[in-house]
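Each in structure tokens, the structures are laid out below.
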Structure 1
Amino acid sequence: MRRRSLILAAVPAGLVTLSACGDDKSDSSKASDKASPSAAAPSAVPPPKIVDGPLPAITAGVKFGEKPTVAKGPGQPSDQLAVKTVIAGGGKTVAEGDYIQAHCLGQIWTSAKVLLNSYDSNKMQFTQLAKGGSLEGWTYALTGKKAGSRVLFSVPPAWGFGKQGNQEAGISGTDTLVFVFDVKDVFGPNSSAKGKDVPQNDAGVPKVGTNTDGKAPSIEVPKTKAPAKLVSNYVIEGDGAELKADDTVLVQYKGVVWDTGKEFDSSYSRKTLTSFSLQQVVKGWAQGLTGKKVGSRVVIVVPPSLGYGDSPPSGSGLEKDSTMVFSVDIIAKA
């Protein structure tokens with residue numbers, strides 16, 4: 001089980017979110033009530049062999065970023081992972097554990113029934129390629145590929161949903177799945193803010209370090225009373241697009257308690273980025289990040305009324321009515 005972030009509001013738990021092109025199932029499920037949840041368990045299934053085919057044809061939408069139309073599978077699928085780089089990109093190489101930003105389409109081999117499709121919404125999605133996280137077939141098929149690539153591949157049940165299938169999505173335990181991924185960008189665990197340092201002159205606001213080496217910045221909390229209202233200030237101002245209230249974002253962050261300065265949550269300590277919709281997080285995060293620019297580092301002070309109030313997650317290190325302080329690097333938005 002992947003370690004979970006404490007910033008997420010309670011949302012329905014479930015299987016891998018196919019409709020969102022594989023949003024990480026840990027980060028899109030209910031916030032953990034543990035301070036240190038366990039890390040991902042290794043897969044019990046041995047790695048597949050990567051073979052050339054068979055694979056169905058892409059009959060329309062053949063350019064990178066265009067919605068593809070994919071034919072039914074030709075005959076019997078391989079019991080291993082069939083992978084084909086349809087368009088070879090020249091960007092950063094994908095490593096296991098990285099997040100990719102991609103368009104994707106998935107369907108059932110035998111019927112060509114479409115199960116997921118990010119192209120129609122025109123919003124690329126974030127997917128972390130990690131064993132024990134999203135479908136393992138994605139990790140094996142896409143690791144080693146480069147940003148700018150279109151990859152066509154098939155995933156048999158052993159590296160998909162297993163013998164149990166996914167009844168909610170209409171996938172049986174014998175269904176091989178076919179996917180097309182257009183990989184736009186790749187983000188590793190040391191990704192950081194990029195922009196101009198902004199003066200931190202307000203003595204009543206925590207001062208945050210400006211290092212951009214992928215390590216957690218320092219957070220110095222002033223020995224004053226915590227502000228009653230939300231604070232959201234630039235530490236480093238990027239030049240990317242501004243976040244909207246319904247955006248999905250990819251971030252690095254660190255959280256400390258105002259009263260003690262003690263760290264209670266951090267993507268840096270988990271050595272992985274975090275992806276979520278701004279509609280899934282506590283109100284202080286949603287309000288504090290809306291309108292801020294991609295590439296920025298932001299200091300957010302979240303009062304109890306916009307955080308966990310008198311009901312903090314058990315074992316989180318937060319007391320009732322804690323004011324939380326976060327340093328947030330906005331790496332990308334979908």
Structure 2
Amino acid sequence: MRSLNKHRQTFVSIDLGTSNTLVYISDQGVVYNEPSIIAYRIKENSIVAIGKEAYKMIGKGNKNIRIIKPMVDGVITDIRATESQLRYIFKRLKVEKWLNNCIMLLACPSVVTELEKTALSKIAKNLGAQEVFVEEEVKMAALGGGVNIYAPTGNLIVDTGGGTTDIAVIASGDIVLSKSVKVAGNYLNDECQKFLRSQYGLEIGSKSAEAIKINIGSLAKYPDERRMKVYGRDVVSGLPREVEVTPEEVREVLKVPVSRIVDLTVQVLEDTPPELAGDIFRNGITICGGGALIKGIDKYFADTLQLPTKIGEQPLLAVINGTRKFESEIWEKLKELHEKRGDSLLLG
């Protein structure tokens with residue numbers, strides 16, 4: 001019979017985000033937090049770089065290099081690339097030994113299918129995990145964002161990542177209902193690109209669009225607003241050119257897609273049971289994920305929905321911090337699981 005000893009086994013959690021991949025190892029903390037990007041050398045089909053180094057190569061590669069994003073809009077586009085990415089990460093970190101018989105928790109977008117969850121569990125087992133758990137990112141984000149998800153009261157969470165925005169009502173430790181929309185960080189970048197092309201006839205890359213969103217993107221006026229110089233290619237002449245973009249312009253660009261997120265939030269509220277709706281009226285909305293960093297997004301939600309709105313604790317790290325807090329519950333689940341199987345359980 002197998003035995004389980006939480007003092008000998010390692011707990012590993014992974015946030016498989018569209019924009020970033022994060023890895024947490026018990027007693028070591030967050031050991032990896034880099035973009036979810038892989039650069040392959042086509043001929044050898046070998047990895048050249050991952051994470052930050054691969055991100056630098058976007059738009060600057062050559063015909064021999066292929067850039068892959070394992071997750072696009074919250075959907076796993078390449079299972080093999082995902083496994084290769086994780087293997088490469090653990091090898092680079094020199095923590096492969098910790099994977100042997102570890103307990104692994106994978107945080108995934110709510111749009112991930114059961115088939116994809118099974119595939120991810122298989123990857124985790126291939127990496128050496130003894131037991132694998134898959135939880136929705138929005139639940140982990142709520143926990144990591146400072147929400148007491150175990151209380152018998154309703155909480156509304158808006159988790160805006162890179163590929164999807166998940167909106168969920170959570171009560172008594174689990175999701176009551178949730179909805180998802182593919183309007184998130186990458187979509188906002190695309191809208192900035194479209195605006196520059198239509199308004200100024202300037203073609204810019206995704207990295208430049210993201211810089212615009214981060215530096216001057218907002219949903220409400222803020223102090224010391226300044227224009228930003230943007231460089232790109234003129235769509236008519238094909239020559240390099242620069243333009244200056246104002247915060248007001250970007251604000252109008254971002255309001256349209258963010259209003260779709262607000263509309264979906266309204267739909268979730270309409271489907272929420274009355275008692276929980278009353279709790280949400282008192283507790284308000286918690287926004288997590290990279291989208292929470294857009295200036296004035298909390299005020300925009302509060303003014304539009306007439307509900308108190310706050311930004312979760314460390315919004316970019318909310319999911320991985322949630323998995324860290326969830327570790328104790330994983331051990332309880334394992335205890336129940338092994339008792340059902342009749343395995344010997346050694347806790348100390």
For -12500 (helix-only ellipticity at 222 nm (-39500 (n - 2.57) for each DSSP H run of 4 or more, over all residues; to 500), calculated) the corresponding structure among 1, 2: 2
Which of 1, 2 yields 19.6 [mean projected area of the Cα convex hull in nm², calculated]: 2
Structure (1, 2) behind the derived value 170 of volume of the Cα convex hull per residue in Å³, for residues 65-240 alone: 1
Of the structures 1, 2, the one that 23.6 was derived from, the read-out being mean count of other Cβ atoms within 10 Å over residues 97-104: 1
Winner on distance in nm of label points 7 Å out along Cα→Cβ at positions 57 and 281 once structures 1, 2 are ranked, highest first: 2
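Computed from the coordinates by the stated procedures, all read-outs in this text should not be read as laboratory data. Here the structure is a predicted model, which means the values were calculated and not measured. Cβ atoms are built from the backbone, for glycine too; each structure is taken alone.
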